[in-house]
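Next up: the structures, one after another.
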Structure I
């Protein structure tokens, strides 16, 4: 497994090894001990799986507020997407900064998004599946969103994105009062 840091502290690109032959491949997408060796220590409790039928579908930027904050380990099961994390920790030197990583079935990359970061993605292909682990259960009372076009993200898409009402009407980053505070450890 290869783990690569990004420009945002604690957001990591994870590339599990694939073992292939004429039948296809095998890959270990999660192993608690191996991830801990790379400083990723999470007790994941929930797996989520979504399908976006249209290219140019944006989901996000989502987060769960404390005490139900979530870290996520995201991968693409089919198709391709640009996966995005935005630092929303008050006082962080990278507050409001974002990174984007291409995740696809072909490249097998995963993105680890810790608590205190908003998460979203745009699909690059029809019928794209995203699969992700969470370290906290879904809690609707803690569910939050930041408007997708308020963080300066280059989504790499010139058309009109497919959005939910929740995402289209989310609070812009400039008006957002974050429930997260940077602890200075990163």
Structure II
């Protein structure tokens, strides 16, 4: 069995539309591949431990991350050289999420929690200026992302494989076109 890690975005879940599309297509087309899609903790202090525990438990052939999950996928790629596909990734979530400092309620799980300045500092510790192995990272980016500035991603991932589309949205319109190619990309990278 081969394992792919799927990381959702901020205030999302492993049952988001993109995650569901990805898991369904992989189950249908790649019975030898299992998608591991955890519910990520709301606050950053649990993220690093969760990711490390998952990587100790499974030998991932790749990681797919959307939005904040793309930021975390990049962290895993840089730290453990795991091939990654990032979908409309957050490049500087510690700046973006500073607008959310204070009391929060997760819109899906209902969890009530508080984001702090310290949380933003913790998120920043997972950042890195460069991509460790650009040939093992694929950026899927749509221009009309209403949440993130697409130019940050085009700059950060400029040496990686890039699929950039005009239009679209933060959720990445017509994502169903990509899961099969994503698995082929990740498994090819892990075989090299």
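No lab work stands behind these numbers, since they all come straight from the coordinates. Quick caveat: nothing in here was measured; it's all calculated off a predicted structure. Cβ atoms are built from the backbone, for glycine too; each structure is taken alone.
Of the structures labelled I, II, one was used to calculate volume of the Cα convex hull per residue in Å³, giving 106. Name it.
II
Out of I, II, which structure matches -10500 when helix-only ellipticity at 222 nm (-39500 (n - 2.57) for each DSSP H run of 4 or more, over all residues; to 500) is calculated? Let's see the in-between values first.
Values: I: -1000; II: -10500.
Checking each candidate, the match is II.
Going by percent of Cα pairs over 21 Å apart, for residues 69-132 alone, which of structures I, II comes out largest?
Comparing I, II, the top value of percent of Cα pairs over 21 Å apart, for residues 69-132 alone belongs to II.
If you rank structures I, II by FRET efficiency 1/(1 + (r/R0)^6) of positions 77 and 165 (r between Cβ atoms, R0 = 25 Å, to 0.05), which sits at the top with the largest value?
Values: I: 0.45; II: 0.65.
Once FRET efficiency 1/(1 + (r/R0)^6) of positions 77 and 165 (r between Cβ atoms, R0 = 25 Å, to 0.05) is worked out for each structure, II has the highest.
Out of I, II, which one gives 22 for relative contact order in percent (Cα under 8 Å, 6 or more apart) as computed from the coordinates?
Label of the originating structure: II.
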